1. Of the structures labelled 1, 2, one was used to calculate distance in nm of label points 7 Å out along Cα→Cβ at positions 77 and 229, giving 3.7. Name it.
2. Which structure, out of 1, 2, was distance in nm of label points 7 Å out along Cα→Cβ at positions 85 and 237 calculated from, if the result is 1.5?
3. If helix-only ellipticity at 222 nm (-39500 (n - 2.57) for each DSSP H run of 4 or more, over all residues; to 500) is computed to be -10500, which of 1, 2 is the source?
4. By the measure percent of Cα pairs over 20 Å apart, for residues 53-212 alone, tell me the structure among 1, 2 with the highest figure.
5. Using the calculated result 5.5 for distance in nm of label points 7 Å out along Cα→Cβ at positions 29 and 269, pick out the matching structure from 1, 2.
6. Of the structures labelled 1, 2, one was used to calculate relative contact order in percent (Cα under 8 Å, 6 or more apart), giving 18. Name it.
7. Could you figure out which one of 1, 2 the value 24.6 for mean count of other Cβ atoms within 10 Å over residues 141-148 was computed from?
8. Figure out for me which of the structures 1, 2 the number 33, 21, 18 belongs to, where semi-axes √(5λ) of the Cα gyration tensor in Å was derived from the coordinates.
Structure 1
Amino acid sequence: MVALYLLIIFLGSALAAPWLYKLLQALAKAVPALSGLAETPFPRVMNRTLMVLGALALWPLARGLGVGSWREIGLSKSATACRDMTVGFLFGLGSLACVAAAALVYGARGWVAERTAMEILRHLANAASAAIAVSLIEEIFFRGLFFGGLRKSMHWPLALGLSSLIYAGVHFLQRTQFAGVVEWTSGFVVLGSMLRGFGDVGMVFPGFLNLAVAGALLALAYQWTGALYFSIGLHAGWVFWLKSYGFFSKEGTSGHLWFWGTGKLIDGFLALVVLSVMLCLLLRIRPVPKPD
């Protein structure tokens, strides 16, 4: 079911995006008020098509995986929901703070001191909004639907591994550009460019591996608590740091980006060490996860 879902959204977006792009161009010419649509890059159209198809196919996917209620997704009523989200948020915020602090102390990153108070407040508001939105959407999608649905038909460790790889793969898609004439095959060209990171060993290790470990942590937290609230908080803490790290810091002079990572924060081996320690701690706190 998951393989069919992925095939539909990737193949469907590659076929539909060129026609949608041409439709936008036609609308821009016909309606002066929509002239800005003509400047929309084709890769952006491809990306949005992928997102829309993914959203539209969610309900059939949920039904196919046997997930038919909010409780089954992991959002049942809970007296400890706020506490779990808060603890998860602090856990996520503190874990990546270790990576950021180490990079700053060593000199791999430097502070950006030119930010004004208004810029900082605006950024914090945007980062908080992104943290809330991304954590809710992705936890419902990847943990509630994917992991929750998969563990209905297989042992939960296998479901955890598969859902974590899918989570990492989706986030590993690369941004790309397209300068040629848009034809019906252009969607496949852009899709190939989006997947190019999988052919670069230096990007797969540790970038893809970090994302897979992060996905495993989030899924294990769901399996452990029986609800998504801790995972949502944990994810929100990470997203807040990911949005803020590049804003408050800049590349230093020490080099060794393979270990410290770039402004993305989680593309270095130090992040892999921290995430792996978190995984070990979570397993130590609750060595036997809640059964299905």
Structure 2
Amino acid sequence: MIVVNSVKDLREALGAEKRRPVGFVPTMGALHEGHISLAERAVSENKTAVVSIYVNPTQFNDKNDLKNYPRTLDEDLDLLRQVLRKQDIVFTPADREMYPDEDKRVFSFGNLDKVMEAVQRPGHFNGVAQVVSKLFDMVEPDTAYFGLKDFQQVAVIKELVRQTGSNISIVACPIIREPDGLALSSRNRLLEPDIRKEAGIIFSAISEAAGMIKDHDIGHIASFVKSTIEMKKDFSVEYFEIVDEIELQPATRKELMDRGRSYFGCIAVRAGKVRLIDNIAFPL
């Protein structure tokens, strides 16, 4: 694989038209099996795969979260060498390469950036849109791959592509989980050991909740999820919402849910000092 850290070198490495199609996997590093599954799919479906590793400061509203975010570049490159081919590219830009000037663009995504994560992390999705749009311009991929763990982010990026008129195809890939059901996340390595042992309760609770939708209304289901998870010491639910996959409009009553749409239960949990998110399909 080829490792580059400047846009100039990236474009030279991408080079000739014969290297298309290009599949792109943007990451913030601290790679795990979920990221690797995205890279493997990009490799299998494209002549050239590009993986970026960049911790984007504009999507962090908490400076301590940015400071503590795990950075493991050498380990990440070792993992990618196992799946990328000699023609594939890893792009590892510095802040000055991504933001030579302050990015003052403000995006609007309707309801998509007004619920759930957007409420808890003001400005987060504007920062995501800033960096993803920059990366798309730099890489010029045919297809970009994202994990469905970041369910709301996938919806925002699809809308970003629609608004910009881009021809990039956005592929949402299934969540990869630990044996106890915990969704793989770079933040998992920050969990204290005792809390990590209990973290499977998140997936267990939302899985049981998904099976309750036929016989119970949403208020009852939400109360069940919250009480089940918060029985564990140092676990607290920030939000649990059942939303449609298009507009992310939270459903308040079961009878108001549109049977022509798909719904997902989305959750954010504070597990000690670490914030975890997850989601699961809610079949009607």
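1. It must be structure 2, since only it matches.
2. Numbers: 1: 1.5; 2: 4.7.
Only structure 1 yields this read-out.
3. Details: 1: -21000; 2: -10500.
The correct label is 2.
4. On the way: 1: 69; 2: 62.
Top value of percent of Cα pairs over 20 Å apart, for residues 53-212 alone, among 1, 2, belongs to structure 1.
5. On the way: 1: 5.5; 2: 2.8.
Attributed to the structure labelled 1.
6. Working: 1: 29; 2: 18.
Computed on structure 2.
7. Working: 1: 24.6; 2: 21.4.
For mean count of other Cβ atoms within 10 Å over residues 141-148, the value 24.6 is produced by structure 1.
8. Numbers: 1: 32, 27, 19; 2: 33, 21, 18.
Source structure: 2.
Coordinate-derived values only; no laboratory data. This one's a predicted model, so the numbers in the text were calculated from it and none came from an experiment. Cβ atoms are built from the backbone, for glycine too; each structure is taken alone.
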